[in-house]
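Following are the structures in question.
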Structure 1
Amino acid sequence: MSLQMMIAWIGLLYIVVFCGMSILRREKVSIRFVVESICITAITYVLVAYTPLQIHSAIFLLFLYGFTLRARLLVDLANFFARNGKNKLADKIYQLASHLWPDKTSKTIINVNRAIFLVQDNRLDESIVLFTQLLNPEDKKYLSARFEAAVHYNLGVAYLRKDDHSVAEIEFNTVVETWPNSPYAERSQQALDRMHSNAKWSIDDSLARK
């Protein structure tokens with residue numbers, strides 16, 4: 001198989017695999033992701049086929065992955081710094097990711113992770129605003145079931161930290177009712193039990209993942 005045909009097949013399989021993963025996660029397939037992948041594949045194909053430039057297929061795949069998933073990779077990096085207490089750096093990376101022309105799904109992932117980070121950084125009012133925005137009908141349709149549960153759970157934690165127990169209880173109950181067998185439902189039930197027994201409660205230190 002010629003190098004240019006290998007590039008074409010890699011690009012096609014890359015699109016199919018990632019779109020398939022999105023469907024399995026019940027996320028909307030990103031049109032921008034598909035368009036960007038096709039454009040990069042087509043440009044590389046032309047360069048390899050009609051110029052002396054020869055691009056190794058592994059380098060092509062690495063570039064394709066890094067470019068199309070740039071926002072999500074930065075979210076992972078920001079999460080790493082947040083877990084290690086480098087909050088200012090983490091926040092800057094979240095904001096950088098949001099300025100790199102992310103598609104709707106990637107923007108949702110950025111905002112979910114940043115909102116959870118804001119709860120952990122005790123910036124509760126900011127986190128509540130961002131969580132509430134994510135639950136707007138226009139933005140909510142880009143939330144997978146996992147991220148929707150994460151939003152309700154961590155919104156409940158934010159309200160709990162503000163001593164607004166009535167709203168926190170609503171959010172925790174929403175998680176238990178909508179996704180009862182999830183880890184978020186288990187933590188929500190634990191939070192409800194602790195609230196009812198007047199025990200202290202603190203947020204789990206893990207961040208949402210894409």
Structure 2
Amino acid sequence: MSTRSETNAAMSEINAYRFRIELEGIRPPVWRRIRVPSSYSFWDLHVAIQDAMGWRDCHLHLFEIRNPETGALEEIGIPNDEPFLDEPPCMAGWDVPIAEYFIKGGDTASYQYDFGDDWRHTVVLEEVKTLRKSERPLVCLGGERRSPPEDCGGIHGYAEMLEILADETHCEHESMLQWLGGAYDPGAFSASDVKFDDPKHRWRHAILD
């Protein structure tokens with residue numbers, strides 16, 4: 001029989017998932033390491049990725065991940081009210097717990113943001129850890145480099161943007177700086193500066209409003 005102190009200790013523990021997220025196709029790599037509660041849904045994880053990467057969540061997104069029971073590749077995100085006949089079904093991220101798909105360390109998903117610029121991220125579950133309540137389950141633990149600005153034209157547009165910024169004699173240099181709103185440092189990133197939004201508030205604003 002467990003003692004009262006053992007029961008209280010168990011109740012004070014929560015599980016958290018540690019993920020590494022890397023933006024595909026860019027070198028040097030742009031990546032983040034975050035920890036989120038294991039109770040999160042895919043919508044909640046989406047919001048955490050957006051905030052950690054520095055995206056503004058103004059475009060559609062999609063997770064692609066293997067069903068651990070069937071092995072089938074499934075889509076999770078924002079369902080299309082009028083899908084095409086040959087379009088695979090997309091499950092609503094707010095209805096799907098991440099714990100149903102991320103089972104053990106090494107489990108991987110693809111996260112796509114902005115279907116126009118087509119930013120694709122590799123999301124890897126590194127660890128499932130039991131935390132004490134004194135530890136924050138939601139935190140950015142590390143990362144490198146700033147994410148590209150929104151609507152810059154994807155990987156190729158971003159590369160061209162960096163070339164223009166590096167050449168002060170380029171005819172588009174000044175106009176590019178104006179578009180960016182000032183100087184742009186692609187290497188700038190600090191995990192301590194990451195602030196996470198309430199995913200429920202984001203859901204109400206994005207879906208209900």
Structure 3
Amino acid sequence: MLNKTQASIIHGGITATTKMPCKSYSLPTLACRTGYKMAAIDGSVCNHCYANKGNYKKYENNILPAQMARLESINDELWVDAMVTSIGNDEYFRWHDSGDIQSVEHLEKIAAVCRATPNCKHWLPTREYGIVAAFVAQNTIPDNLVIRLSAMFVDKPVIVPASLRNIAGITVSNVHTTIPIGSACNAPAQNGECRDCRKCWNRTTPVSYQIH
């Protein structure tokens with residue numbers, strides 16, 4: 001059984017953001033398979049990526065090496081156990097405040113972490129629709145995990161691929177300038193904080209974030 005210190009060394013450390021009511025896990029945006037390409041397209045959500053500015057940019061010299069170490073750690077055979085130890089008895093967890101899933105195998109490991117922490121609700125936003133489709137073709141999404149297919153463009157709703165429609169645990173998150181496409185995120189009216197809102201962990205609620 002790993003202790004917290006051993007677990008942190010293996011997975012590279014859990015992250016915390018001032019907005020979130022829970023711990024999260026951060027990977028480098030450089031490793032985003034789809035997002036990195038989308039970042040070069042005007043009007044895309046990734047072109048405005050918050051994880052490439054603000055404190056992420058200000059403290060890049062410290063943050064990026066840590067994110068790269070976490071990316072490498074995913075291949076460790078003890079990664080799942082380490083994540084389970086660090087999440088412990090927490091009620092909520094967010095995958096990823098920066099970065100995205102890397103492969104079907106990566107998503108399978110995340111699902112294993114979710115199953116081993118049944119009292120914790122997990123939220124996973126992703127633009128890797130293809131990876132999710134390949135995963136659900138062979139696996140069931142854990143009851144305590146919501147996978148949110150994230151919008152590619154501002155003010156354009158997510159078009160859910162046919163292979164991912166009507167699957168329990170899959171919903172969407174859109175991004176808007178003025179008019180929400182779904183249930184509007186409360187954070188802009190709450191000093192940028194979630195506070196007691198938990199919409200993002202709801203498995204059936206489409207959420208819409210104001211571009212920032």
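Structures 1, 2, 3 were shown, and Rg/Rh (Cα atoms, Kirkwood Rh), for residues 86-125 alone at 0.98 was computed from 1. Assign the value 0.93, calculated as Rg/Rh (Cα atoms, Kirkwood Rh), to the correct structure from 1, 2, 3. That value comes from structure 3. One of 1, 2, 3 was used to compute distance in nm of label points 7 Å out along Cα→Cβ at positions 46 and 150, and the result was 3.7. Which label is that? Matching structure: 1. When relative contact order in percent (Cα under 8 Å, 6 or more apart) is calculated for each of the structures 1, 2, 3, the largest result comes from 2.
Quick note: the coordinates plus some simple rules give every number you see, no bench work behind them. Model, not experiment: these values are computed from the prediction. Cβ atoms are built from the backbone, for glycine too; each structure is taken alone.
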